[in-house]
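Please find the structures below.
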Structure 1
Amino acid sequence: MCDRKFAAGVTLVELIVVMLVLAVLGAVVVPRLLGGSAFHDLGFADETRSILRYAQRSALAMQRTVCVSFTGQSVTLTYAAAYGASVCDTGLPGPSGEAGPYQIAGRGSASFSPVPAGFNYDRQGRPSAGQAIAIAGGPTIRVEPDTGYVY
């Protein structure tokens, strides 16, 4: 009969699990807590790509002109209520049906640099002009002039 007492300490598995949890916290949570502008810039770029794709799909689905307007930190969508009209006079409802105009805004210091010129999508989903939309401290979003492809 062996009367050994177990030594107090941690196992290798426990040590690896703790290190893994700390790595995840360091990679995900800490940038958010510190107000990392790069995190906000990338999020704003993703939201901007999404709203531009939504504008194009809405123009095709409704067969109406959809206008995209910009401020320093936001994007707003409106559309032409009358078929064939080119003047956007009504706020475009958001994807979940909330009252228009559908709008996104940058969080923290996320903004456009410089503020892009507004443009519109015609009934066939083509933009009035190609765009290069720069996020300050982040990526540049491109809208192809012939197809409206956003990347």
Structure 2
Amino acid sequence: MKKRGFEVAKGYEDKQINLPVRKTKYSAGYDVEAAEDTTIPAFKLGQKPTLIKTGLKAYMMDDEYLMIANRSSNPAKKGLVMANGIGIIDKDYYNNPDNDGHIMFAFYNIKDEDAVIKKGEAIGQAIFQKYNLADNDYSEGERIGGFGSTSK
């Protein structure tokens, strides 16, 4: 039985996507790479964040989620900050009908010049986490889509 892990998302099977790995024995996070070259424009007021595709999806146990976070060096070196601070990937995002559970990082570039991310470059980290439910939690809703769909 599979417990938790990463798979290549539909449409990326032939794109030589590397599954995330931890670089050291005590690392909490799995390093995640960009699936393709992407330019993140210098910030302008009112601009939407740029989505960096990973070509990955993640499966996990019922009481887990995947947290995605920025690399600690990205803000200083590249000017990249995650638009949502951190990302939360729910268990039911996996294999959803809209995008198969494709994980993407949303970045703003706070520098004056465009930032270029190359395919295979580490862009962030992913950490599997357990969570608890409140005593009065009786959620029965089901996911109907992909990115940002839990509020619908």
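Kindly point out which one of 1, 2 the value 26, 18, 16 was derived from, the read-out being semi-axes √(5λ) of the Cα gyration tensor in Å.
Source structure: 2.
For which of 1, 2 does P(r) over Cα pairs in 10 Å bins from 0, in percent, for residues 44-91 alone, calculated from the coordinates, equal 20, 45, 27, 8? Can you show the working numbers first?
Numbers: 1: 28, 52, 19, 1; 2: 20, 45, 27, 8.
This value belongs to structure 2.
In terms of distance in nm of label points 7 Å out along Cα→Cβ at positions 52 and 84, which of structures 1, 2 is highest? Don't skip to the end; give the middle numbers.
On the way: 1: 3.1; 2: 1.6.
If we compare distance in nm of label points 7 Å out along Cα→Cβ at positions 52 and 84 over 1, 2, the biggest value is for 1.
Looking just at relative contact order in percent (Cα under 8 Å, 6 or more apart), which of the labels 1, 2 belongs to the structure with the highest value?
Numbers: 1: 22; 2: 31.
When relative contact order in percent (Cα under 8 Å, 6 or more apart) is computed for each of 1, 2, structure 2 gives the biggest number.
Which of the displayed structures (1, 2) returns the greatest value of distance in nm of label points 7 Å out along Cα→Cβ at positions 68 and 140 on calculation?
If we compare distance in nm of label points 7 Å out along Cα→Cβ at positions 68 and 140 over 1, 2, the biggest value is for 2.
Tell me which of 1, 2 gives -9000 when you compute helix-only ellipticity at 222 nm (-39500 (n - 2.57) for each DSSP H run of 4 or more, over all residues; to 500). List each step's numbers first, then the result.
On the way: 1: -9000; 2: -500.
Answer by label: 1.
The numbers here are math on the coordinates, done by the rules we state, and not lab data. Note that the coordinates shown come from a computational prediction; the quantities given were computed from them, not determined experimentally. Cβ atoms are built from the backbone, for glycine too; each structure is taken alone.
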